[in-house]
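Please treat every number below as a calculation from the coordinates, not as lab data. Remember, predicted model here, so these are calculated numbers, not experimental data. Cβ atoms are built from the backbone, for glycine too; each structure is taken alone.
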Structure P
Amino acid sequence: DDEGTHTYDYDDLYRLTEVTYPGPSTTGYVYDAFGNRTSMTVGTDTTTYAYDDADRLTTLTPPGESAISYTWDENGNLTDRGSDEFRVGL
């Protein structure tokens, strides 16, 4: 039933940590000390996230799949995502 109650839980820093949907199903979120989401769990499936020292996403690993790498240039522009390449114009 999609018309039930949705429940939202937050941590002490007001970051969303859990959503419970009708059914019930739950999505949970975990963050690092810098506020970056490091994981998202839906049921028993977890997606993980890794970041560089500038808090830019460097790796996303979906459940049961290979990691997707992200590359950034010195100006903070995304240049590569997995096998996709981006060109940054001036």
Structure Q
Amino acid sequence: MNNVLLINRIIPTIDDDRICNITFVIADMHLQEVHDKIIKVIDSSEYMDLNNTEINYNGFTTKQKAKLIPEIMKLLVENNLKVYGVYDLYS
């Protein structure tokens, strides 16, 4: 069986201010320390809020402006989280 996801294209110069449900796929989510670190990073971030973020088995989804994706990526990498993908799911 194929796992198929429909995603929206994000065009940085056009979609900067568009609010998206951005999903970040993070490695080792089965480890409690990674899960705890994500909560800590989100809670201390000026860009993200636990109230508009859903943490799941393979990462998290947060409602953000597209232009904040690079800043969030930087924050995740600085906290030694391994990011495998970033996308905006089609709804």
Structure R
Amino acid sequence: MPRFFHAFRKRLLRGNRLTRYLVYALGEIVLVVIGILIALEVNNRNSEAKMRRSETQYLNEIAKSLRSDLKDVHFNIRFNEDRLRS
């Protein structure tokens, strides 16, 4: 495929068709820019997905820690109530 474009570009330059060549060159530039923008979008989506996974993991760890703390609080309340009764 690249040979085709290379030959096409040479034909345009040889035939003194500068306007067509400039349109061709502009088309190539647009395609490259579109490719870069697509790559950036994919990268952004991957980064966001990775951040969401990390956030979920952190929230799960916080929830687990809070459940553990709540169990400790309930234990301490019962322990202290029993001590007060005796």
Task: Test item: helix-only ellipticity at 222 nm (-39500 (n - 2.57) for each DSSP H run of 4 or more, over all residues; to 500) calculated as -35000, pick one of P, Q, R - done: R
- [ ] Could you tell me which structure in P, Q, R was used to calculate Rg and Dmax of the Cα atoms in Å as 16.3, 51?
- [x] P
Task: distance in nm of label points 7 Å out along Cα→Cβ at positions 18 and 58 - highest-scoring structure of P, Q, R - done: R
TODO: Work out which structure the value 6.0 belongs to, where distance in nm of label points 7 Å out along Cα→Cβ at positions 34 and 74 was derived from one of P, Q, R.
DONE: R
